[in-house]
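J.: Structures are listed in the sections that come next.
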Structure I
Amino acid sequence: MSARGRKATVGEGGRGGRWALIGVPSVWMILLFAVPLLIVLKISLASVAIARPPYTPLWAVTADGIAWQAHLDNYRALFTTPGYVQAYLGSLRIALVSTALTLLVGYPIAYCMAQLSPARRSLALMLVVLPSWTSFLLRAYAWIGLLKANGPLGLWLDRLGVIDLLRTLGWIEGRQLLYTPLAAYLGIVYCYLPFMVLPLYANLVRHDARLLEAAHDLGATPWRAFLAITLPLSRAGILAGCLLVAVPVMGEYVIPELLGGPDTRMIGRVLWNEFFANRDWPRASAMAVAMLATLVLPLALFERLQRRQLAPSDR
């Protein structure tokens, strides 16, 4: 075989391998993401029905032809019904506050882990990941025993006067933290803390220590060196951790249901009620699509930032 023939055969094989490499994940994404999303979108344009599947078809064949029954009433109701608006705003508020609290707790942990020796880093990583080996539901249930009035944490906070302080500030009512928004925040921060610590640690551990040494040689204090060097360089890790926490918290159902009170109204609980209690699949599907659309913008911004950081510099 001539050199040109061998080159053509290798080129065809390379193109076939590339198509196979691209095609397998593409088919996987289409079957498990795009198709279910289109089904949910289809249901969101329908109407609730009785004595049939919970929604009507989008069109009906009549004597005059095809009559379209699709409409946007379910989406309009999301912006005109006070209960839905409050649920969305409550979910957004809880997601933002929980993400901020998780960042305040997780950044020092990740920073200290990055300063350890390699052997101790492995131990610290195991301690961070270890709670995730336990069921998410069991960890949420464990906080019920800790936060109730006669629980160990509740009794300890009561003896320190923290319960009275929280009552004075209007953050809780009664003598226990359980079934309050504050309990929901504690449960969310605890359960989602590894999602913040791990990307921050992966970013901080790659920092060049010589930059801080140079800053100290130039007379910068440790705090000034941190603000000028470490914090800007960890921006990608902060953004990744915040997205990994905020996105699932927006649709969280278990923790607010078990730990939060009636004031902890989130979109996950409303979705469950619409699907299983009211059997209003079109309205619940519209809520799910709207929530997904809300999360698309921050994910797109994160992807754009990642592309900008990975792109080669023109300088």
Structure II
Amino acid sequence: MTNESGPTLHERALGAYLGLAVGDALGATVEFLTPSEIRHQYGELRDIVGGGWLRLKAGQVTDDTQMSLALGAAILESGGWNLTNIATHWLVWLKSKPIDVGNTCRRGLVRYGRDGSLESPFSDGDAGNGALMRNLPAVLYAFRDAALLEHCSVAQAHVTHNHPLSDAATLCVARMLADLLYGGDWRDNLAKLRAKAKALVEAHRPFRFDPYPKRATGYVVDTVQTVLHAFFATDSFESCLIRTVNCGGDADTTGAIAGMLAGAHYGVDAIPGRWIKRLDRDVRDAIVRQVDGLLALGSA
């Protein structure tokens, strides 16, 4: 566990961002597998080994991390929040032929490229996890201002995902991350996070995660249930990530989101060194630069 004083703001922010990338790289290996298939092939996946349906190199990341980095780069380039620049960065990323991209993200970015609109129309089919997975740079920039945090989180979401369940999940996790970034005693932080999880479930009953329904698909409800179940049932960064990704399903994204929360809670020093060493060096370096820049920009 962390000590009573807890990690610093920088350690929590860097832990969240590196945790996102580590969870993405770890979980991508078992994306779309069932828990029984994972047990048959790996016993228990504990290391970043690459492979999977995308045939990744060990330490390679997917759209979860790539879209986050594009969001962070756009905020820093603009010196603040500029949704047009954010959407443009995502469109450039899409045109680069990324190794993986979700259908809803692709459809929203193609629409933006065609007509310049920054909000997708409401669609019942847009309750995926793509808006939630990439929101961390907006949180690092805006967490000190609750109204700004809500505005940025929903605005970036609606470029591709316009659905109340996606909004609720994105905002809940954003507020949890904000609480963690403020620091404080880890017991108090856990109590705050449990309260926010309870409020989410009370407002939107489908998010109920206790008992765990054992579904880890790209549907944002299943994603959040998997992440919260693993986070509250474990007591370390490593155990949280291992439990999350071994649920299978959309494991790169559940791993990325669990990594954000656990990284912000336990701090960067809690991330196993063997995972950090495996992570793509360019990704790791970009994350370090963005954390420093986003924290500085948000405090200006």
Structure III
Amino acid sequence: MIAAYVTSPGDSSEIKVGQLPDPEPGPREVLVKVSAVTVNHVDTFIRSGAYPTALSYPFVIGRDLVGTVVSSPADRFAPGDRVWCNSLGHDGRQGSFSEYCAVPEERLYRLPDGVSDDAVAVLHTAATAYLGLFEHAGAGYGETIAVFGAAGGVGSAVVQLASTAGLRVVATARAEDAEWCRECGADEVFDYADPDLYRKLPVVDLLWDNAGRHDLLSAVPLLSRGGRIIAMAGMDSKPTLPIGELYTRDASIRGFAISNAGVTALGSAARVVNRGLSTGILRPRIGTRLPLAAAAEAHRLQESGQARGRIVLEV
């Protein structure tokens, strides 16, 4: 089969595209013919070695896929079923950037009827949004959330899910992305480049910084009593924490990585993702389409920070 893989940690130039042996599914693995994959920031961290995890080389890169079942030991999957996964390429599991994948059955989900391969662009981001909002931060109806970097993959999904759950959403983004944020459900949108941004933002119950800036000196004073900051971006960020203003508000910072989520939490997220795909609540914003052969280019584009919308590769 054709696959995109690395033989050692490194930059995107280490990515090779070529022939690897077809996977041989284990007793609880489903063989899937892959049709579409996408790139996440965490994929670049794992490929580079910045996020240590168990890998076997050659290591097929990638986390997410949409595809079709070829064979399955599980009764709940049959040949021809359209399926998806968002937790490959980590903790000893080979990745998704290949013609065929052997996917653990407990990590595989049916794709709702009528949903296209473009769903691959929201699988990781929407599950991240769900787990951060509801499993980790306990977001509740009527609360106000500020979403920084709201036009990105995770940011858009946070806005979509939070607004649907009855939260008031305040978004920050580039001026040219304001309309997209409103389409996702933002009640107010502020230009993230505005030097007076923090003085214009209202008091919030939750703050989710997808941009990885973590200006806590400015952000913590925005929190209401019991407010929460969701921290899941900025691998190298070392911000100053105004501890006095944090604890006198009964506030907290909740850090989490979806890579640490178990199959039970991922299954809960999958049900929400499928409901959002079926109802149209979750909508992908795809900026670039590439063939699998351009996997290295896709990683370079992701790391450049210049990608507008998600990067989808057709297999």
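All of the numbers you see were taken from the coordinates with simple rules; none came from a lab. Computed from a prediction, not measured in an experiment: that's the story for all the values here. Cβ atoms are built from the backbone, for glycine too; each structure is taken alone.
J.: Using mean count of other Cβ atoms within 10 Å over residues 30-37, single out the structure from I, II, III with the greatest value. Mind showing how you got there, number by number?
T.: On the way: I: 10.8; II: 17.1; III: 23.6.
Top value of mean count of other Cβ atoms within 10 Å over residues 30-37 goes to structure III.
J.: While we're on this one: Given a computed value of 13.8 for mean count of other Cβ atoms within 10 Å over residues 190-197, which structure among I, II, III does it belong to? Don't skip to the answer; put the middle values down first.
T.: Numbers: I: 22.9; II: 16.5; III: 13.8.
Of the options listed, only III reproduces it.
J.: Using mean count of other Cβ atoms within 10 Å over residues 94-101 as the calculated read-out, with 26.0 as its value, let me know the right label among I, II, III.
T.: Answer for the origin of the read-out: III.
J.: Could you figure out which one of I, II, III the value -0.27, -0.55, -0.92, -1.18 for log10 I(q)/I(0) by the Debye sum over Cα atoms at q = 0.07, 0.10, 0.13, 0.15 Å⁻¹ was computed from?
T.: III
J.: A value of 26 was derived for relative contact order in percent (Cα under 8 Å, 6 or more apart); which structure in I, II, III was it taken from?
T.: Structure of origin is I.
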